[in-house]
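Input: structures, listed below.
FYI, it's all coordinate maths here, none of it is from the lab. None of these values were measured; they are calculated from a predicted model. Cβ atoms are built from the backbone, for glycine too; each structure is taken alone.
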Structure 1
Amino acid sequence: MDYEPPFLETYKTLLQQNIEDSSNTNNNNNSLLLVENFDDEEEIELPLIDLKRLNDEREKCMEEISDAARRWGFFQIVNHGISNDLLGMMLFEQMKLFYQPFVKKSSHNFLGNLSPRTYRWGNPSATNLRQLLWSEAFHFPISDISMMDNDHKSLRSSIEAFVAAVTPLAQCLAEILACKVNMMIKSKNYFRENCFPESSIIRLNRYPPCPKKLSSKLYGLMPHCDSSFLSIVYQDHVGGLELLKDGKWVRVKPIPGALVVNIGDLYQALSNGIYKSIKHRVVVSQKEERYSMAFFYCPSQEALIQSHSKPAIYRTFTFREYREQNEKAVKQTGDKVGLSRFLL
């Protein structure tokens, strides 16, 4: 199929090398290849919050949101105000986008005058199988949407409609979380003054079916924490999202029409560690492709992230500084370092 990224051809040497190393290595704890049986992971249902209850049971509903953010760092929401029609349209446009021929979607200016790094697949810096991502994505700041050319007018209008609906939702959740821990931030309008539609990021993901011999050796997305205040994710029915809970990986059961919300590093720092930015990953499927779209609620580059209580766990930093530190870490180690760089 001409739309599939050429994983096997491009990463042939890496794949062959690691498979041979795996077959020749017995019980070697130093091996880079850590084979897991992803099918053995326990499937759990995240705390499910019905946001309609904010109308008639507001305090109780707010407490449930705060409790889930403290204990899990993740929760799912229904009656969130984003229609199934809009989510369905986004998925339709997303599938159209990824079904374009690989040579076309990977070409410069495919979507218009966007960054060449908008389209991503695999991992050109991978040195072992755990760093090779069996996925493709379009990742761009919301500010870039207006630069899409007219060949993608329907995609642009669908994303704009989604952003218009999800941005106030993210702001509402962020303010509820701040209220429930009595955060002493300088302004009650902190999120409105620092987070704008154009400062946030959207990522459209596709996880192709993976050959059986590789599915236990590859990630769709490596274990990581998000570089945001909040992330709001819509995933299809296939599943594959897993989070680290009490030292064990557990699989998140998809709920039709629900959105997954998780705390990002910026909110963990802002809340002085009360809310948890939890490590999560995506495992691949042998039979079905998987789609998801993620909205990352982010501030402007110069926004100050300051722990709300004393003694502070983290030093004050700007979002720009956080991103630069992560980019540096990825180049040096292949992975983000995250908040540990900002510990006092």
Structure 2
Amino acid sequence: MIKFAVIGTNWITEKFIQGTLNPPQGNKQVMQLSAVYSRELTRAQTFAAKFSVADAIIETFDDLQQLATSTNIDAVYIASPNSLHYQQSKHMLENGKHVICEKPLSSTYQEALDLYKTAKENNVIFFEAYMTAHLPNFAVIQDALPQLGQIRKAHIHYCQYSSRYPAYLEGKKPNTFDPAFSNGSIMDIGYYCVALTTALFGKPRSVKAQAILLDSGVDGCGSVLLDYGDFCVTIDHSKISASNQFSEIQGEAGSLLIKHVGQCEQIIHQDHSFQSETEVDLTKPQSDNSMSYESIAFVKQITKAEINPVFEQRSLLTAQIINEVRKQTGIVFPADKVQR
């Protein structure tokens, strides 16, 4: 049983823990919550109490150094603000802890490179908690791509009106729209679009981006054009408007429609052959908790004592593209001014 700690006491942390407690059918529980960190000890204690069971001790910490050096912890799940991912991940890796860090891994591409380097130097696993690539329906997309013939276009959409945007419009400063926390649309909503694209198609020849910047300095929405030579991918992302539009991958022989690029809730194959045009729902059942699959992928790497190179390359390429998007659109974070 892998004993893990969590850094962050928000809803996504709770969902990750629930995913480890209730793995998808056919998988055993192999991770056990053993510690909770928060800057406020009482908050850590309140959060830990939600998951306390008989004969299982969940330690609580408000000191990162004590957590990092604890001999009772094998791994750490990090779900703090984006701007803290690098510092906290590096600290845990240097102290011999396996780390699964929420997306995005860090504020910059250089930070992401350094974290993988640090993990390898300390013989531990570093893994990005990007759930989509580990879902059964993501595998459906991969398997169905050859049926589309030559890919010509893809339109990848994720536009979701943020519940924090009204507070921003009222003059408040929610973390979601604050560059000090390395936030904004491309780092949050847009990340799923870029990561899905790199997971399916790899590195593009070129990147062109535009964005609508808010007064705070982060993007509220934007578009990215990725050129793959004989096809192109258009990405639309937004946290200040909403859309229910399916994403679509278009080939000369057919198309794939994808409902929600983060969750891959539904996959529809449309055959555009000259003889007939058919539509088939390829969707497979998935666990209600989509984060449960990423925890399994994390454990497999720990068991093999090896970082999966496919996961590493996807994470680094996604970070590199997002860095370029920010450069082209004028989004600057404090981390950009620090030499690594």
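Computing distance in nm of label points 7 Å out along Cα→Cβ at positions 181 and 277 across structures 1, 2 gives 4.5 for structure 2.
Computing percent of Cα pairs over 16 Å apart, for residues 5-108 alone gives 56 for which of 1, 2? Derived from the structure labelled 2.
Which structure, out of 1, 2, was FRET efficiency 1/(1 + (r/R0)^6) of positions 117 and 221 (r between Cβ atoms, R0 = 25 Å, to 0.05) derived from, given a value of 0.90? Answer for the origin of the read-out: 1. Which of 1, 2 yields 0.95 for FRET efficiency 1/(1 + (r/R0)^6) of positions 237 and 317 (r between Cβ atoms, R0 = 30 Å, to 0.05), as computed? Working through the options, I get structure 2. Here mean count of other Cβ atoms within 10 Å over residues 149-156 has been calculated and equals 14.0, so which of 1, 2 was it run on? Going label by label, the one that fits is 1.
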